[in-house]
Structure I
Amino acid sequence: MNPSIPRPQSIIETLHREATEIIRDPIHHDIPFSAAMKTLTGSSVMMKLHSIRQLGPAYLLYPGAQHTRYEHSLGVYAVARQMLLSLLSREPYENRFPFTLDGIHAFFTACLLHDVGHFPYAHALKDCIKEEHEAIGAKKIEQDQQLREIITNQIGTSVSAVCQIIDSGRTCEDPEILFYRSVLSGTLDPDKLDYLCRDAFYCGVPYGVQDVDYLLRHIGITENNSLYLDDKALGAVEHLLFSKYLMYKYVYWHAGTRSATAMIKKAVLLARTNGTLKDEELTHLDDHQFANLMDSLTDSASRKLFDRVREGRLFRETVRIPYDHENENHRRYSSEVQRIALEKEIWKDLGVIYPDLKEYMIVLDISEKVTFESNLPILNQKTGSMEVFNSASELFSDQLVTLFTSSLREFRLFSPERIDSSIAEQIVRKYLW
């Protein structure tokens, strides 16, 4: 054993000894923090997350969904801490995996800061800003003097390691850091284990609730330094993935949520096209700052769209058509540029029947592909062999996963109430077939 690498029990004792502070949370209850980590939660960059709703405009459909990126960040840290303690206590990793206190502290810090580059209004700006929020967040961490001081001098870990965990586009050769990066974005990632539970709780729906404690009691690390789950918890993973499907179907991609998101997205794209908004103005904003920016657009179509969302006057779902990857037109109109062009053609056709219809009132939404990470290794305890989850699970076969993902992807046309659905569908189908 490398003498510079502490034994797992020593790390566990240190982590418990450091945890002198508590933050109370409705999902995870008492979340333990070291004094340094607690200081990080009070940094100005973290505090700004109080002003970004986790689910953006979903509160218009689920009034309880007022929770924020700040609360979610605490939850991701809580799950990550529980996960690492479970791994450290489960097997003698010191002989083959180099857990270090510096690395663990970098991982915990990355979990707390993983959303500091997130856009306002949830994912409404995701297609409008080409740079991923993880890359934006990593740059923000590097450039913020307060964060650098806390991470380096109080937590005692590397700013570079924290950013490498958050931003997967960065070059990294450290196996410990690469492991933490894979944990933060995998089938059993702390992000998903928190947001499914938290979003379900605040929306008042039962779909997303997970037995996090049970899942984390059955995780381990493979010889290839990736997470595995023993087969006792196979049903819990099936529940996790089915919960993700239900939350997308009934919350994240509810017709009202999609309408609000698509309307905001179109408002931004219109403003960018006519030059009244620039990309650099859209990053590093919270919900309030974004609203102020949209208010500055005065009497534009962008301002009118945003005002409708803010006032809850959403366009209704007029047409819904399943997305077909085999259809060449469907693939073409997945492009942002082509989608905008198609909106204009649909508006022209509808304008013959509805001459007072404004161009900005036609909003075409094409949902992105949802992935179900079903390649998690499962340990067969009888044989001692590893199987891929979608082979070990009788429910989540490749065919069913494909069915789930394809059923969630759709074209939707949102428009004012007065537009006749049958007429609108005939027009949309003319372009899609």
Structure II
Amino acid sequence: MKIVIVGCGKVGTSIARELNTGGHNISVVDNNRAAVRRLSESLDVMGVEGNGATFETLAEAGAETADLVIAATARDEVNLYACLMARSAGVPHTIARVRNPEYTNDLYRVKDQLRLSMSINPELTEAIEISRLLRFSGALEIDSFAKGAVELIKVLVPQASGNNSRKVSQIDTLKGRVRICTVERGKEVYIANGETLITGGDKVSVVAKPEIAAKFFKKANINIGRCRDVFLLGGGKVSYYLAQRLIKSGANVKIIERNERRCEELAEQLHDAIIIHGDCMDQDLLLSEGIEHADGVAALMDYDEENILISLYIKNVSKAKIITKINNESFDSIIENLGLDCVINPKTLTGEYIARYIRAMQNSLGSNVETLYRLHEDRVEALEFRAKNNSRVLNTPLAQLSLRDNLQIICISRGGKIILPQGSDIIQPDDSVVVVTKHKGLSDLNDIVK
């Protein structure tokens, strides 16, 4: 696809990197010459300096023949206007980054008039991801397939688990309603089969319906309960969106924010949350507010260094599920060795979210990958395909298919029914089929066979 990205900041850069791996023809636009040069030199993209909300600049970037324009500047109004201008240039699809909660709440009223294909709010996207992780406090990652009907959940296997030192075939999967998909041990990742051994300290991903997964983890002595008492460190937009979702789910929420005026705003907007004016780095304050008894903590301050340091401190005084927001990708190599529970990068999430939307667009243009998640630090992919009438894997028992190595079919969704397949099951036309694999670049269901 031919894609124009307006805005070369952190979000625009993340989107460009994510889409660049998919082989798209990408142009980037920004007023900042240095930002355009940096991105065009680091990726295989064309750079254009100028105002991306003007017809002239969009035309120079190739918008008149583009399939999609993504507006991701720092200003919502500019993004919406750029999308409107792109539509006037004949672009069939537009995506706008819209951060202001007031705009986000009202956008549905004018979406058709703006002819906007999609809007993306990075802070809301981050809040949704964090709330999912806090729903299962013991989960390291949660990804959903089949329109949310089934989830892929990664957990750490404790040394005291009843499944320690057992083969996958020896583990009670609740009559086949749970599928063990991947096992991460140290720096190695394995696509699981019946002979794969599970040991304490492994990071294991399983697929199941959420309620079935909860039963499985309980039986395996893996603590994965819901967070009831949650601290949000920092009172920015992410905390606002996250507090709304947590309160709605029945959680008790405390927000600590050092800016007094922001505290007053949050108190007016979130009547059921406790808003505390103070320094999130103040250890005495955290202890006095009961941080050691919390079920979940999200470090959401402006500075990565503060989020990292306070997360390490809380890990020593509390058993809470700790989620740490990190914006700077250059910290990745350092963070790997710190033992943090969960790290969230808002900009990366935004890029992945938009990439999923584009894959859905491509589904009608030849590719049939509907959903893709990168797991285990990008070493494994989980893909959801739609089975087409001409697929050569149809109506053949799975045990008779010559599947690629390092690949497992983990789920089939058929008319709303979720099937965790056995060897005798078959794939039928229009099924949604989910696979996990170490192979990269699969674009069609036929690619799963040799």
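Only the coordinates and a few stated rules stand behind these numbers; no lab work does. From a predicted model like this one, the values you see are computed outputs, not experimental measurements. Cβ atoms are built from the backbone, for glycine too; each structure is taken alone.
When mean count of other Cβ atoms within 10 Å over residues 237-244 is computed for each of I, II, the one that comes out at 23.0 is II. Given 1.00 as the derived value for FRET efficiency 1/(1 + (r/R0)^6) of positions 205 and 221 (r between Cβ atoms, R0 = 35 Å, to 0.05), which of the supplied structures I, II does it correspond to? Attributed to the structure labelled II. Supply the structure label, taken from I, II, corresponding to helix-only ellipticity at 222 nm (-39500 (n - 2.57) for each DSSP H run of 4 or more, over all residues; to 500) with the calculated value -9500. Considering all the candidates, the number was obtained from II. Highest-scoring entry among I, II, by FRET efficiency 1/(1 + (r/R0)^6) of positions 157 and 293 (r between Cβ atoms, R0 = 35 Å, to 0.05), is II. Computing volume of the Cα convex hull per residue in Å³, for residues 69-132 alone across structures I, II gives 108 for structure I. If mean projected area of the Cα convex hull in nm², for residues 213-316 alone is calculated from each of I, II, which structure is the one that comes out at 10.4? Working through the options, I get structure I. Looking at relative contact order in percent (Cα under 8 Å, 6 or more apart) for structures I, II, the greatest value goes to I.
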